[in-house]
Structure formats: C-alpha cells, structure tokens
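So, here's a batch of structures to check.
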Structure P
Amino acid sequence: MPEHRHVTLTLLLLLSLAAGSLAMALTVGSLPVALSDVWAALLGKQGAAADIIMQLRLPRALGAFACGGLLALAGALMQVLLRNPLGDPYVLGISGGAAVGALCAMLVGLAAVWVNLAAFVGAFLVLLLVFGLAHGEGSWVQSRLLLTGVIVSAGCGAAVSLILSIAPQQSLHGMLFWIMGDVAYISQPLPALFLLGVGLLFSLPLARDLNVLSRGEIQAAALGVSVTRLRWLTYFLAAMLTAGAVATAGSIGFVGLVVPHLMRLFLGNDQRLLLPASVLGGGILLVLADTLARTVIAPQQLPVGVLTALIGAPLFLYLLTRQGGRP
C-alpha cells in the first residue's frame, strides 16, 4: 500500500473512531439513550432524554475529548523536544502546581469554576517558577530545566500531602477524585476545546522545524532552524496545553505518554501528521475510558485517571516488549 494512502486511511479511521466514541458516550450509561433520541436532542428537541444528553453527557464527552487531545498533543511535543518516547506532559511539574491550586480552592470551599481557575493559575505560576529557576547564566539549559521541574514537582507533592492531611473529611473525596483525574464535573467544555484548537493552530506551523530538530540540534541549526527559539516556544506551548488539561480534569496519566507513541508506530515520525493524529487518538482514548469509568460499576463512578492507567500501563509495556526495549 502506498504510504500516502496508508496515512489517509489511518486518519479517516481515527476520525471515524472519534465520532463513534462520542456517540457511545452519549448513548451508553445507567439510562441508555437511543441514537435517534441523541440526534433529536442535538437538533433541539426537548424532553428527559434531551436533558440528559445536553446537560450531562455532551459537556462531559466533549470535555473528555478536549482534555485527551490536549495531553496527547503536549506529550507529542515533549517527546520530539526531548528526543525520547518516554517524554511526558507532566515532566515540568505543571500537574503539581495545578493540584496545589485546585486543592487550596477546595479547602476553602470555592465553587467548581473557581477550582478550575485556581488550578490553571497554580500551573501557570509553577511554569514561571520552573523557567525562572532554570535560567542559568544568560540562558536556559535543557538538563537544568528538567531537573528543576522534577524538584518543583516534588515540592508540590509535599504541599498536596499537607493539604490532604488538614482537609476536612467531607472534602477529601472530591480532592482525591481530582488528583486521580475526573471529568465528571465538566460543565463548560468550550474553554478546553478552544485551547485545543489554539494549541493545534500554533503547533502545526512548527511541525516542519520539529521534524528537522528530531534529527539533532547541529543538523537543525545547519539547515537554518532557530533551535533555541523553537525549543522554548514549544516547551511553553506544551506546558500551557498541559495546564489547560489538568485545570479542567485533574491529573490524568498515560494519555500523553502512550498515545503519541502509538500514533508514531502507525504514521511514522512526521510531526505534520503525528500532531493532529495524537489529538484524535488522545480524545478517543479519554472518551472511551470515561464511558467505561461511569458504567463498569454503575451507578458508582470511577475516576477516569484510574482507567487510563489500567489501560495505558499494560499497553505501553506491550509496545516496549514488542520493540525489544526501544519504545
């Protein structure tokens, strides 16, 4: 099969799976809804089924798709920057800052919208802190940046433990669900969808230079790529995507690690294809995981982060074994 045909079929398959996963999320649940009723609700028909679709399931499904896409896109950017398929969206400590901000808001009893805002502010402040501390004598050094991210993340982890230890009993359940990753309380998915669109819009023009950078800094510089500018612009973009996802749904693991690597197996390492494919793959994975999380032991619901870890860990180990230890 010619390469371009293979790529086209893969992207069409991903689009079909994305539509199918969203349809499944809208129809499956403790109260099953027929696909015809879903379509009628989307066209504006009123009724009990329409209320379930428009007020509960649709915002949750779109929010899950947006967060999955954000994490997968951030993971793909981090992996090409680090030239390491083990690169992760959380490597700069963004999730720790978001967790501290969100848990502080929960501790004082703020509403969900303020919790999300506090999480984003916490993530952004940690981003500024990491970049500020990693700035050496006149410039950033990648190893120093990553080390600073690890140390700041450890500090945020200690702060999270402190908050959990002093939190009242009635707040602990919500805090733990947020830390494990949960999309159940997403009522406004538009900010995350908007951030995903903006992130894809800004990252695609960088794809050609990222392709060159993946072959080595010296070769990229020789071909006219501004390596330093590209690196820090992409770092900042990946960090903001991660902050948006974590602020919306908490710390959801493995999506940003597994999905870009899986897409790379099918499509190769061309970032012009890998980045949009990762967005679709991440959205599909998180929508399906959330649908499973709210139905597997219904009416009780699981944090979606638990399901992504249960799915992602064995999948990544399989891929690692399949390639003889070279992910």
Structure Q
Amino acid sequence: MVANDLPVYLFTGFLESGKTRFIDETLADERFNKGERTLVLLCEEGEEELDPSRPYMKHVTVEMIDDIEQLSAEACRRLFKKYRPERVLIEYNGMWQLQTLFEHLPQNWIVCQDFLFVEAPTFLAYNANMRSLVVDKLGNADLVVFNRFDDARDSKEEFHKIVRGSSRRADIAYEYADGHVEYDDIVDPLPFDVEAPSFTVKDEDYAIWYRDVSEDPDKYAGKTITIKAVAALDRSFPARTFALGRHVMTCCVEDIQFASFLAECDTMPQNHAWYMVTFDVEVRFHPLYERRGPVLKVKSLSPAAPPEQEVATFF
C-alpha cells in the first residue's frame, strides 16, 4: 500500500453467520483499535448490532448501506470526505457478488484482508442451493471461519474439500459452541512436484495448477512446465503474444471461463487449436495484465488431441 491508499477490511458471509459479532470483538481489541478514525459500512441488518455507547466505539462511525449502488466510487468518496476515516470495515451482504464491490470501490480503497464467516450447520445447504454465491465468497477469502462447528454433525474433511475447491490460500478455522477455535491442519499436497525444476501437469489437474499459479506466481518463476492447452489469438496483443489456457468450471455451467496466461513464442500457433506446450515461466510486469504476472516463454509446442474432458474442473 502507498501513502494515499485507504485500507479496507472486508467481512463476508450470509445473514447471522457471525460477521457483526466478530467486527465488534475486533474493534474492542486494543491491538487493532488504538483510536484510529474508523468507518464501518453495514450492508445488512442482523440480530446483533454494534453499540455506539461502548468506549472503544468513540472514534468509530457506522453507516448503513441498503443498496449496492450506495457503494459506488462516488458515494465512497463522499463518505470519505464526510468522515475522513483512516480505515474502513465493510460487513458485506452475502447475497451480493463480490465483483460488484471491487468494481465499485475507489482505486485507492485497498482490500487488505477478507474474512468469510460461515454458520457450520447451514453450510452444506447453502453450498448445495446457492453454490455460485458460496464460491464467490470462498475464492477471495483470506480466512474462512466456520461458526458453531460440531464434530458430531460436521466433517472437517468435507468442509476442507469444499473450501479448497475454490481457494488453496485461505486459512480455515473451526469455532465450537464453547468458544474454542481449532485451525485446519489437513495436508493438501499439489498433484505435481512444484519443487522440481520441470514437471508436466496432467489434463485433470489443469484447474488446480491454474489457480495455484494465479494465487502464488512467484513460486513458479523459472520453472519449466508442460501442459495441454488451447491457443487463443487476439489482434490487439503485441507481436508473438497469445493467450494459452483452458475453459474452467468452478461450480456450474454458468461460470465457465477461459482461464489463461499470456504466452510468448517466435512461431505463432493456430487460433483455438489444442497443443502440448512446454514453456519457462517468467514473472514480470506486462501491460496486458497491468501488473506483475506469469508470462509463459514457449520452448516447444506440438498439435494435440483435446483432453477427454475439455472443460477443466477442481474435482
């Protein structure tokens, strides 16, 4: 973050999942709250409320947000001008897509931590009936907290698998009715040897590989990797540059996307054709990314038959 950036702490989850309680406990913690001017944006009303009369709320302002349009960049700038906060906490409505928030926030409002709260007894029902909203929240979370967890009813292995289907980087915590918390320690190895200088990604492992590179590209810098993927050419790209990737489905047919990285090669492939490609990974700034990212320096590519399952999945 730079000098003019405003840190944003994001609290997501569905109604009555424990977001407000955690925000209250966070503001009461002197390690977090030393009197900084804090703006809290509440995007839904639950049974629990923040009590403005408590001593630690002295420099905290709470604003209710009833509609996502109230989080437009212009509206956020007005709130900043009005309150001059040093940081912002957002309790986000679980029924709203996160991408809408990210598109609305001013550029200098930087989400530095994203906490997802889940009521363990209802998690599997939400995951079955509103899978796209669950995946939306899991994919960006730094920490997933399962409240009211019960070993007799809930399975850490099942919850872990669902979280890892959307994110490998999120920490997972299980909070029990008596208040004690256990952190997830299930070993979840990658299906390829990322420590090796070179390796091949199997067709069925493309989605996992793509997500892991996206989350931690520096881990792959300097590696030589072989994958089967589709070449996608675009006239607006620089010379000898194309996209290399596959269609990936996270939760349902509606969310299938072409998951690709930029590739550079002296010999350009055919558009929309499948190839077995070997490349070195460079991590550097590229104007098409508008940031640092993985650039695949192609060493060899040969035409290949499509995989048995053309759309890659995480399971």
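For the reader, a short list of remarks on this structure follows.
- Test item: FRET efficiency 1/(1 + (r/R0)^6) of positions 176 and 280 (r between Cβ atoms, R0 = 30 Å, to 0.05) calculated as 0.50, pick one of P, Q: P
- Label whose coordinates, when mean count of other Cβ atoms within 10 Å over residues 56-63 is calculated, return 15.8 (choices P, Q): Q
- For the structures shown (P, Q), distance in nm of label points 7 Å out along Cα→Cβ at positions 72 and 304 is largest in Q.
- FRET efficiency 1/(1 + (r/R0)^6) of positions 160 and 216 (r between Cβ atoms, R0 = 30 Å, to 0.05) - structure with the largest value, from P, Q: Q
- Structure with the greatest value (metric mean count of other Cβ atoms within 10 Å over residues 8-15, set P, Q): Q
- Given 63 for percent of Cα pairs over 20 Å apart, for residues 88-271 alone, calculated: source structure among P, Q: Q
- A value of 4.0 for distance in nm of label points 7 Å out along Cα→Cβ at positions 32 and 296, calculated from one of P, Q, originates in structure Q.
- At a computed 0.45 (FRET efficiency 1/(1 + (r/R0)^6) of positions 128 and 168 (r between Cβ atoms, R0 = 30 Å, to 0.05)), which of P, Q: P
- Structure (P, Q) behind the derived value -6000 of helix-only ellipticity at 222 nm (-39500 (n - 2.57) for each DSSP H run of 4 or more, over all residues; to 500): Q
- Structure from which 14 was derived, relative contact order in percent (Cα under 8 Å, 6 or more apart), options P, Q: Q
- Taking percent of Cα pairs over 27 Å apart as the measure, the highest value among P, Q is held by Q.
- When FRET efficiency 1/(1 + (r/R0)^6) of positions 184 and 288 (r between Cβ atoms, R0 = 30 Å, to 0.05) is computed across structures P, Q, the figure 1.00 traces back to P.
Rule-based calculations on the coordinates, nothing more; no lab input. Remember, it's a predicted structure, so these values are computed and weren't measured experimentally. Cβ atoms are built from the backbone, for glycine too; each structure is taken alone.
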